[in-house]
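Right after this note come the structures.
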Structure P
Amino acid sequence: MAIAGRRRFLDQWARALDVTNDLDAMAKLRGLMNELDDARSQLQKTTRVLAGVPDPDANSGATGAMTALEQAWGHLLVVERRFAKHERGGK
């Protein structure tokens, strides 16, 4: 990604997060990641219960939701790292 493209990408994220600097963006992203961690903990409890039900679709749905949460968390981590690199003056 070109430097201008990277800057535009981070600017778009900053606007979406309603922040004006890298440090605030990273803090906001960490907060969102913490919320996803909380959701994952709740979903794990549900998945354990659903593992014993006779309807495989119920457990499959919960497993899919867990996968989606983990992917979302991973994407936020990548963006948070990009902000960290930008804040340090990295390219």
Structure Q
Amino acid sequence: MGSSDITVNENVSSTIACYVDSNPGSAITLLKDGILIKKTWGSHELESTLRNYCNDSGVYTCTSVNDYNTDGASIKNIYYNVQCKLY
């Protein structure tokens, strides 16, 4: 799945989406810096909306697995940077 770099402005909502092409559907997880944010089962997508505060910056990871992933989960890292306003 690879990785992506994303930069967003502070206090502007955005959505992180994990899309999976699998049959049957997959268990999909979204983690931030290794901590579980959201999970769904038997699905092809998972979305999470962020308000984009400075502490939302980090590495978000989408993983997916189903009964046929014999070589392990598919993983994509999203390097997410919130540009904070200087006051």
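Quick note: the coordinates plus some simple rules give every number you see, no bench work behind them. Model, not experiment: these values are computed from the prediction. Cβ atoms are built from the backbone, for glycine too; each structure is taken alone.
What the table below lists for this structure:
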{"item": "Which of P, Q yields 35, 13, 9 [semi-axes √(5λ) of the Cα gyration tensor in Å, calculated]", "result": "P"}
{"item": "Per percent of Cα pairs over 15 Å apart, for residues 22-61 alone, the highest-valued of structures P, Q", "result": "P"}
{"item": "Identity of the structure behind 0 (criterion: helix-only ellipticity at 222 nm (-39500 (n - 2.57) for each DSSP H run of 4 or more, over all residues; to 500), calculated), options P, Q", "result": "Q"}
{"item": "Ranking P, Q by distance in nm of label points 7 Å out along Cα→Cβ at positions 14 and 30, the structure that comes out highest", "result": "P"}
